[in-house]
Structure P
Amino acid sequence: MEPVTMMINDVEYVRKDSYQKKSEKLDGLDYVVIRADRAGVFAGYLKKKTKDEVELTKSRRIFYWDGAASLSQLAMEGVSKPENCKFPCEIEEHTVLGVIEILETTEKARKSIQGVSVWKE
């Protein structure tokens with residue numbers, strides 16, 4: 001969603017309720033959704049990035065999601081059908097190799113992802 005703007009005296013202003021706030025940081029770390037070449041999708045706090053390798057903290061594997069059409073929508077809005085999602089437990093420290101996409105999340109998306117019940121068999 002594009003922010004709603006208006007011009008007043010040749011100054012462009014953005015309506016406060018028209019943009020999505022970035023996710024709150026944990027010890028200065030951004031909450032992200034990442035896609036790895038062969039390992040799948042994960043969400044967590046980005047601790048370190050080196051080439052195509054990332055270290056995450058408090059991460060969850062995004063095994064299956066419902067209620068978001070793409071990872072972009074997941075990172076911006078979260079999921080609208082959390083009861084259908086399959087997100088296993090949170091991992092304290094995690095290194096992912098072969099990362100091909102990193103999406104910073106909004107606060108709404110972070111809360112949605114972290115709010116999905118732990119899936120287990």
Structure Q
Amino acid sequence: MGLDTFASRAANDVVLTEEDERAFDAAGLELCGGMYSGAESSFRGKVYGELVRDVTGVSLYDEWIPPETVQKMADALEACDPATEAEPGIPPSVVRDLARFFRICADRDLGLIGWW
């Protein structure tokens with residue numbers, strides 16, 4: 001099963017402000033996109049699902065992950081050792097980019113929509 005993950009202000013549709021989009025654009029993240037994801041404010045969740053679950057204890061396969069949970073996920077990703085958590089095909093630099101993506105969401109009070 002595929003999965004795309006989108007940052008959003010609402011649980012039922014992708015809603016971002018222009019400032020939100022600019023924050024993601026400015027970050028220069030290098031995350032894998034999917035068929036519908038791939039803007040700076042989204043990524044191919046299936047690629048990172050296992051790593052994110054292992055580090056944060058939260059599944060990206062939830063339809064909605066609220067901002068307060070995203071905050072905890074950002075904290076866990078920032079606290080992990082990217083070299084230790086990196087999986088085959090996912091280098092430490094991408095683990096750091098995931099942490100930055102989640103921190104942008106946390107700082108902007110954004111949740112995550114899982115779509116498959």
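Read the figures in this text as sums done on the coordinates, not as results from a lab. Keep in mind that what you see is a predicted model, and the values were worked out from it rather than measured. Cβ atoms are built from the backbone, for glycine too; each structure is taken alone.
Thinking of P, Q, which structure, once helix-only ellipticity at 222 nm (-39500 (n - 2.57) for each DSSP H run of 4 or more, over all residues; to 500) is computed, gives back -3500?
Traced to structure P.
Consider the structures P, Q: one of them gives 1.05 for Rg/Rh (Cα atoms, Kirkwood Rh) as calculated from the coordinates. Say which.
That value comes from structure P.
Once Kirkwood radius over Cα pairs in Å, for residues 41-96 alone is calculated for all of P, Q, which comes out largest?
P
When distance in nm of label points 7 Å out along Cα→Cβ at positions 9 and 89 is computed for each of P, Q, which one produces 5.9?
Label of the originating structure: P.
Given structures P, Q, which gives the highest value for relative contact order in percent (Cα under 8 Å, 6 or more apart)?
Q
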